[in-house]
1. Which of the displayed structures (I, II) returns the greatest value of Kirkwood radius over Cα pairs in Å on calculation?
2. For relative contact order in percent (Cα under 8 Å, 6 or more apart), find whichever of I, II sits highest and give me its label.
3. Ranked by distance in nm of label points 7 Å out along Cα→Cβ at positions 3 and 27, which of I, II sits at the highest value?
4. Suppose you compute helix-only ellipticity at 222 nm (-39500 (n - 2.57) for each DSSP H run of 4 or more, over all residues; to 500) for every structure in I, II: which one lands on -6000?
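Bear in mind that the values in this text are calculations on the coordinates, not laboratory data. None of the values given here were measured: they were computed from a predicted structure. Cβ atoms are built from the backbone, for glycine too; each structure is taken alone.
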Structure I
Amino acid sequence: MHKYQVGDVVRTRKAHPCGGDTWEIMRTGVDFRIKCQKCGRILLLPRPKFEKSVKAVISDSGD
C-alpha cells in the first residue's frame with residue numbers, strides 16, 4: 001500500500017471528461033482533494049473511492 005502525500009501526482013483508471021488522467025493530490029485524510037493537471041478541476045473524493053481509482057503514482061512530492 002502506498003502512503004499518499006500532498007503534492008504527489010497520480011494516474012487514474014478512468015480519464016476525466018476533459019481527457020486528462022493525471023491528478024495532483026492537494027489534501028489527504030478521510031477525503032482526498034485532487035486537481036486535474038489538464039483542466040484544473042478540483043474534486044473531493046472519499047478515501048476508499050480514491051484508492052480504488054488510482055492506477056499508478058507518477059511522481060512523489062519529493063519525500
Structure II
Amino acid sequence: MNNWQKASLSGEADESLEVRIVDDMVEIRDPDTGDIIVRTTPKKWEAFLLGVKAGEFDHFVA
C-alpha cells in the first residue's frame with residue numbers, strides 16, 4: 001500500500017490526515033502540506049488505533 005489513504009468518513013474535511021505503509025512502516029501526513037508528521041511500526045499503529053477506539057484520547061478533544 002504505497003498510496004496515501006484518508007478515512008472514508010472524513011469526506012473533504014480540512015482537518016484530516018492521510019496514512020500509508022512504506023517499507024514495513026506506517027507513515028501519517030498532513031495532506032495540506034505533504035509533510036510526513038509521524039512514522040511508526042504497524043504494531044504501534046495498531047495499538048494507537050485500539051486506544052482511539054477505546055476512547056483513551058477523548059480528553060484531548062473534549
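1. On the way: I: 11.5; II: 12.7.
Largest calculated value belongs to II.
2. Values: I: 37; II: 20.
Largest calculated value belongs to I.
3. Working: I: 2.2; II: 1.6.
That would be structure I.
4. Values: I: -3000; II: -6000.
Matching structure: II.
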